[in-house]
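Visitor: Some structures are shown below for you to check.
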Structure 1
Amino acid sequence: MGQDVERSTSGVNLKQGVARDRIVSVHDPEMRHGRKSSAKRFDGHKGAIAVAAESQLITAVEVLAGNETDNTKALEPGAASEENKGIEVE
């Protein structure tokens, strides 16, 4: 309820708008509202995956909150892939 109501001197009122880091699930407090486009929404997480071009093996995975932008932590899977495979990522 703390996300939806605010107390004031006149009593309790519904908040206007939605908080950016609104918790959408009591079972998974890290889950967030996300958007694939202006019309398509989802609740959950995003994933960033690094794949070796030749072998098509997944070399690193990063889980992001659903409300993060796609360029957030974009370089982490590449750095983790370099560490995991012991070679430089191009």
Structure 2
Amino acid sequence: MEALREKGIVAHIMIKVYNKKVQSPAKGSSDDERYFRHVVARYGAFCNVVWDFARESYYEKDDQLQARLIDLIRRTDPYHRLTTVHDDDHNE
């Protein structure tokens, strides 16, 4: 991350990936929230970060879960950086 910052590169971190058969914690579980907290805590110290809820987030059909996890990102990010969703045609 520091090497990216030194080159002026901002990391667009997609926290969930739905379309690549990634093994993620059970949807909506405490492990799911713990994973989001971990990612934000791990990379939140770097100034060259933009958060993204998920890659191809239209795969997430639970709007309340998506909103809750996006709120978690925003609450736990110490610098209140941009938080986005990737390809969320459903919630435009």
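Visitor: Given that semi-axes √(5λ) of the Cα gyration tensor in Å, derived from a single structure, equals 39, 13, 11, which label among 1, 2 identifies that structure? Don't skip to the answer; put the middle values down first.
Guide: Numbers: 1: 39, 13, 11; 2: 22, 14, 13.
Answer for the origin of the read-out: 1.
Visitor: Also, quick follow-up: Taking distance in nm of label points 7 Å out along Cα→Cβ at positions 37 and 53 for each of 1, 2, which is largest?
Guide: Result for distance in nm of label points 7 Å out along Cα→Cβ at positions 37 and 53 over 1, 2: largest is 1.
Visitor: Out of 1, 2, choose the structure whose coordinates give mean count of other Cβ atoms within 10 Å over residues 5-12 equal to 8.0 when calculated.
Guide: 1
Visitor: Please compute FRET efficiency 1/(1 + (r/R0)^6) of positions 13 and 77 (r between Cβ atoms, R0 = 25 Å, to 0.05) for structures 1, 2 and give me the label with the greatest value. Show your work: numbers first, answer last.
Guide: Details: 1: 0.05; 2: 1.00.
Greatest value across 1, 2: structure 2.
Visitor: Another question, then. Name the one structure among 1, 2 that helix-only ellipticity at 222 nm (-39500 (n - 2.57) for each DSSP H run of 4 or more, over all residues; to 500) of -3500 was derived from.
Guide: Computed on structure 1.
Visitor: Continuing with the same structure: One of 1, 2 was used to compute relative contact order in percent (Cα under 8 Å, 6 or more apart), and the answer was 34. Which one was it? Don't skip to the end; give the middle numbers.
Guide: On the way: 1: 18; 2: 34.
Computed on structure 2.
Values in this text are rule-based calculations from the coordinates and carry no lab data. For clarity, every value in this text was computed on a predicted model and none was experimentally measured. Cβ atoms are built from the backbone, for glycine too; each structure is taken alone.
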